[in-house]
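Right after this note come the structures.
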Structure I
């Protein structure tokens, strides 16, 4: 059974959703028969390679809130993440265009390292404050998960895997996906948002036995998610 996850590496709820899926899979009887595939989704396709300025100030400006409100939103996300074993440092996050990071995940998948690459990118951005759009940074991160850095350099300074990223994004539009994370289980169930591990576990169990067409079993209204306008809080 295949679990496809549309996400962006600059989306904090996507990292939380990854952890919750891992918790759900840990208790799933058929976990060894689950294939996890990461799909690309850009929350801000027009972002510069490296964003300048303070993250809280950018957040406040983007969503029309005060800087104090932006900091409170970051603190809330940090608290939620901590409950799932993650230690976010959003005040030092160096945002930027994530297109090349998505290409890197596709490259890693060719080596059977897609999940490891996604994990490393999430951690680099949300925990360590590394610049997610900087090519040299991405090349080093690729090396850390076992990808030859010369190969990563050639890919990132060319256009390999660009078509795969665009194909993922086109499929997201076909599915009507407007926010991430979005989980598609065996093309049977769609789950929007970083739902609790229990909800994900229930969906895994249902999908294991089901052959029905894609149907949403949960929406983002009760779970954290990011769309191109904002991150739900």
Structure II
């Protein structure tokens, strides 16, 4: 007999025997772990999102038939990202399939208040923190970098454990007395002014020069500071 054909037949027999032997190992725990691994591959965690997965336990009364092929796991295309029914199938000579409900919890980073922050208070490292919260509880734009909010002021009271958003803070708030710095490549001058709107670092706001009464547009450069480039 041709050595190649003999090798092919031998390999096929070994493969068939391995698959058949593996069939006896398809217990409930194996099925549950396969469903979990499938969902983990579909919803990968990273620094911007953490995924936790809970697989429902198979009913102990369910008896699984042997399968002479490797099991196949599929996630339906149309599914709620928080609730997934994973289909585990045997496509061998005695086909069968079973569905396992899997709950997926997605958490994202966000800056929150660690204690009640009253209106007008300065945000610091002591009253804020970066934590992971359930994504479905996020309301509005998330802030994920401490440097974007430290030194800002609360426009309204922020309750403990609540996410901090740009809507409830400002580096310069409307009605604040501000220092106006007018700069060119050769000199700079300072003046006092009144903020007519609120803004964050780098944003342009309307201000009023306290001495001349002139209305100006300037960029927020720091806490109660604005800059005009000449």
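Just so it is clear, none of the values below were taken in a lab; they were calculated from the coordinates. Note that the structure is predicted; figures quoted are calculated from it, not measured. Cβ atoms are built from the backbone, for glycine too; each structure is taken alone.
Overview of results
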| read-out | value |
| --- | --- |
| Which entry (I, II) yields the derived value 2.4 for distance in nm of label points 7 Å out along Cα→Cβ at positions 41 and 201 | I |
| Origin of the derived value 1.77 (Cα Rg over 2.2 N^0.38 Å; candidates I, II) | II |
| Comparison of I, II - label where relative contact order in percent (Cα under 8 Å, 6 or more apart) is highest | I |
| Of the structures I, II, the one that -5500 was derived from, the read-out being helix-only ellipticity at 222 nm (-39500 (n - 2.57) for each DSSP H run of 4 or more, over all residues; to 500) | II |
